[in-house]
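Below you'll find a set of structures to go through.
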Structure 1
Amino acid sequence: MAKDRIMKFLFLFLDGVGLGADDVEINPFACTPMPNLEALLDGQRLIQDHQRLPVQTERATLLPLDACLGVEGRPQSASGQATLLTGKNVPVIIGEHYGPKPNPEIQAIVENGNLFNKLKQAGYQASFLNAFPEGYFQALDSGRRLPGAVAMAARSACISLKTQDDLFNGEALSADFTAQGWWDHLKLPGTPILTPEQAGIRLKELTFQHDFAFFEYWLSDYAGHKRDMANAQALLTTFDQVLGGLLSVWEDEKGLILLTSDHGNLEDLTVRSHTLNPVPALVIGAADLRQAFTQNLRNLADLFPAILRFFKIPN
């Protein structure tokens, strides 16, 4: 990596997205037109194609990552996300896959050292881009709700969670990218609505205001549990449009986008539970940056040290 580059990193986390079968009956990734993703990958979809993986194109690399981590049972959100955030094989440490929210043992692992802590200690600016409504903070303060692993990690690094004001001021994004859900479900008229393409552009702009930015998209896991093909396809259509906006402005020579997940789910609508499928590691950026980053990526625990190497931080 050239020393004079201004390095940026966007961690685009899609909850519950695995690499599933090329089966249009069960896998929305196999039957939903996603022109921006397919153009990025020279026609390849996010499916488990053993003959074509890994994929290397002009702007992207796609690899499969093991989410089972040598532990029997179906991967779960808390232990999988904690592994992504710490580089520790959390299911092995605690003896099981666990979720959805961290138990005290996982909480201790996350708060003892995670990506946000490491980056801040090394002098980098890190941000968690999701905006949370007032009711979320009230539930946390009252003890009625536990934070997820990502929010827990950010708070442990004294990174403030984004609020409604941040969303209204253009300094954060809603969990659904466009903020339509803040109108429809939270009943907050007046919330500024973005098109998916505008949301993708904002992802880039907010990332470039920092060194490292994390965005959590949990609707993909929720849709997988619902097993509704039409809803899943609508969600993927929106996401592809967000990706198109992001790709239209991302500067490949100045950093990387990582799209990955904690476990499979959405790719197999025959079951409500998580799957044993590998998850994608889709890395977007200049070829030399991608080559250095993707070396030795095999499972979820490998991403943490790869990100530290990207920022030249000792592990």
Structure 2
Amino acid sequence: MAAELLTRARFGDGDAFRDLTEPHLGELRAHCYRMLGSLQDAEDVLQETLLAAWQGLDGFTGRASIRTWLYRIATNRCLNALRSAKRRPAAQWQMPEIDPPPPTWLGEVVWLEPYPQALFEGVIDLQLGPEARYEQTEAISLAFVTALQRLPARQRAALILCDVLGYHAGEVADLLDSTIASVNSALKRARARLHLQLRPGDREVAPPAGSPAEQALASRFVRAYQAGDVEGLISLLTTDVLVSMPPIPLQYQGREAAASFFAAIFAGDRWKYELVPTVRANGQLAFGAYLHGGARPAVSLLVLELSGGQVSAVTGFESSWLPRFGLPLALPA
């Protein structure tokens, strides 16, 4: 069937090309997202990949599968994008009525974007190669994708292809037009840097998605947030919790810094919020945050990372992302 579709596609049959490539689009989008950290950029590069594949079908020799050939194109398009992209400017704090406290530091990866769970369906059950070290759900988490963005581009590509997708070093060398020795060297450096950033031994296992334990923690978080209860909210956070809000670079590490930040955004009777649950983002709990009362405009998309029975990270994305998660930009008055 694949050979027949390939033959028809080479003769200009667009439907055959779509049937040939469509089964791989979800995983290719996720791959580009891991490489770039931006869903918008990933979707742009995916379209470039399909166009290049359509125009280059005559160059497909069949030495590898269509899937691997598409990964070769997509990875190199991502590397080109990383080489040519100018660093995105950080955004400014956009609520002049609220004066945020001094941050613990300014984040490096300010262009990170959330990934809706609907786009990840089918990718979770992907058959991986023997070299894979990470589960697909783990490898789409915000912490993992953020850590990837701090790696040099070719180290990042080698690690994703080997440790996330399970390709052998020899296959990766072919995909990257490199050597096995060079790929192994890049892998060694990337693994060491990733381990230092993720510190896997410091995190407890999060409650299973949708479990009573996760739902109970989410309910307590929502109640405290909506009540503006800083003390109650802080009691739910790990001691090293990270509060961030890309593309604004302000980051608050630890309970004390987080308490100062939440005290600022909850200050006064005006600043009351309503949290509306939505589909998971990057495999994690997500909520639309809206101002309570009046027109009830959206404020942000909140994504929670859990560790054991506590929240280890709160990431607030721009409210413009809410429609991608099935929520409006304002609630009915």
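Comparing relative contact order in percent (Cα under 8 Å, 6 or more apart) across 1, 2, which is largest?
Working: 1: 33; 2: 16.
Between 1, 2, the highest calculated value is found for 1.
Identify the structure, out of 1, 2, from whose coordinates FRET efficiency 1/(1 + (r/R0)^6) of positions 13 and 101 (r between Cβ atoms, R0 = 41 Å, to 0.05) was calculated to give 0.10.
It must be structure 2, since only it matches.
Quick check for you: by distance in nm of label points 7 Å out along Cα→Cβ at positions 165 and 245, which of 1, 2 is greatest? Provide the component values of the computation, followed by the final result.
Working: 1: 2.4; 2: 3.7.
That would be structure 2.
The value 6, 28, 39, 24, 3, 0 for P(r) over Cα pairs in 10 Å bins from 0, in percent was derived from one model only; which of 1, 2 is it? Walk me through the numbers on the way to the answer.
Numbers: 1: 6, 28, 39, 24, 3, 0; 2: 5, 24, 31, 22, 12, 5, 1.
Label of the source structure: 1.
For which of the structures 1, 2 does the calculation of helix-only ellipticity at 222 nm (-39500 (n - 2.57) for each DSSP H run of 4 or more, over all residues; to 500) return -10500? Intermediate values should be presented prior to the final figure.
Numbers: 1: -10500; 2: -12500.
It traces back to 1.
Quick note: the coordinates plus some simple rules give every number you see, no bench work behind them. Since the structure is predicted, the reported quantities are computational estimates derived from the model, not experimental observations. Cβ atoms are built from the backbone, for glycine too; each structure is taken alone.
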